[in-house]
Structure P
Amino acid sequence: MQFETRCTYNFVKRFLPSAGGRILEVGCGTGELAASLANDGYAVLAIDSDPDSIAAAQRLGVEARIATWPDVNDGQFDAVLFTRSLHHIHPLDESVGRAAESLTEGGRIIVEDFAYDSVDEKTLCWFRSAIRLLEAAGVLIAGDEFVQKILSKTQTLNTWRQNHENELHTATEMGAQLQKIFSQVIQENAPYYFRYIAGVIAPTEKRDGILQAFAEQEETLAAADCIVPLGRRFVALK
């Protein structure tokens, strides 16, 4: 299990029923999380709108299908997971409402996402410096457009906004929508910047160690109020 999947897995497992159950993952990507949960004994249905991702998930043995949320009607689930997907699903109220309707009694919605609008220039200066260190160490694969923009621009915050503010839901909006429906909503901050470089680090034995160090640095600096953490997590309990 790669480091970025393990981070999501560890978070999700803290809030899943220990005795198993039925889980829907919305935005499953290539299925690593769904496969891991299935191996733990959960009955997992995974959906994504990308055919290549679904094909990859199916190769891992996941029950995966091409679908868009909320246009799914497949019974009740003990948990509905939005793994870095809810920020771009429209309309937000219908998406959250449909998920709530799909829960069994005692079920929960688990959301892993990011607060792209919370980013400030100081935080992005740290991010840019950290990427430059990785570049200097020769562990980055050249060619990622977003990373190159961050490295080449002096107005880093403007570059960030240009790449993110395109009809995305904010973390505040997602949290507020969950609170309209659920009386108990748990919110956590979490490291997230490492996910931007996960796809551009050379696949060596040091890859996961580099990502872990990157995530730990974000967590440490955020705890000291030196930067703003990017990740946001929500757990809404029925």
Structure Q
Amino acid sequence: MPVPSVITIDGPAGAGKSTLGELLARRLGYLFFDTGVMYRALAWAVLRSAIDPEDGEAVAALAHNLDIQVLPPGDATDGRPYTVLVDGVDVTWELRHPNVERIVSITARHPAARDIMRAQQRAIGCRGRVVMVGRDIGSVVMPDAPLKIYLDASLDERARRRTHEIQRRGGSADLQHVLNDIIRRDSLDRHVSAPAADACVIFSDGLSPEQVVALVIDRIDDGVGDSQDTSAYERAKNPDSART
């Protein structure tokens, strides 16, 4: 059974997109590309450069000159799903700092800056064999992607997941504070958060990450796809075989 050469996963903050994307990419042997890290890298650079995140012209000029690289984790042993370099500096874990979280939606909403980021994302997606995660990947960045997933969950579930994620990484998080931040992010991201018309919408409350992966694999099994990568499909259907 053919596997789509590009799979996009969109959805609101805290819906579990990155977890799904990482698991699915691992099962398929594809590149996991969380496009949000590019906007986080831009936000990190905005903070480092002491630029007003509301200044769209300054943010776009900075984006134009930044060298952002998203690479496989390599030999890293700290659990990272990828390595992010900004002008050669490893900022992978710094991108999850609360100060970056606070301004990422502000810096990302400037049209000129988004155009620059989208062009870089599209170039990576066009190489194929990639699972791309973001807000507007299926609807804007890769509108011709053969399989588009829109992952959603209730506000309470998303806040619970995000709080657990922060705590699992050794951080401190208050559930109500996280909930309020997600509500704020939803408001800021509303202009880019609608699912593509042909997206498969999955509401993930009550589902484990593995169950959501199984739903996506079933979707592939239904005949969505444009490549002839049958080996990737077999690995996805029989994950234990990849370890033998």
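Taken together, the values in this text are just the output of simple stated rules run on the coordinates, not laboratory data. The shown structure was predicted, so the numbers you read here are calculated from the model rather than taken from an experiment. Cβ atoms are built from the backbone, for glycine too; each structure is taken alone.
A few comments on the model shown:
- Origin of the value 2.0, where distance in nm of label points 7 Å out along Cα→Cβ at positions 43 and 163 was derived from one of P, Q: Q
- When mean projected area of the Cα convex hull in nm², for residues 19-114 alone is computed for each of P, Q, the one that comes out at 6.4 is Q.
- Identity of the structure behind 50, 37, 30 (criterion: Cα extents along the principal axes in Å, calculated), options P, Q: P
- Set P, Q, criterion relative contact order in percent (Cα under 8 Å, 6 or more apart): the highest-scoring structure is Q.
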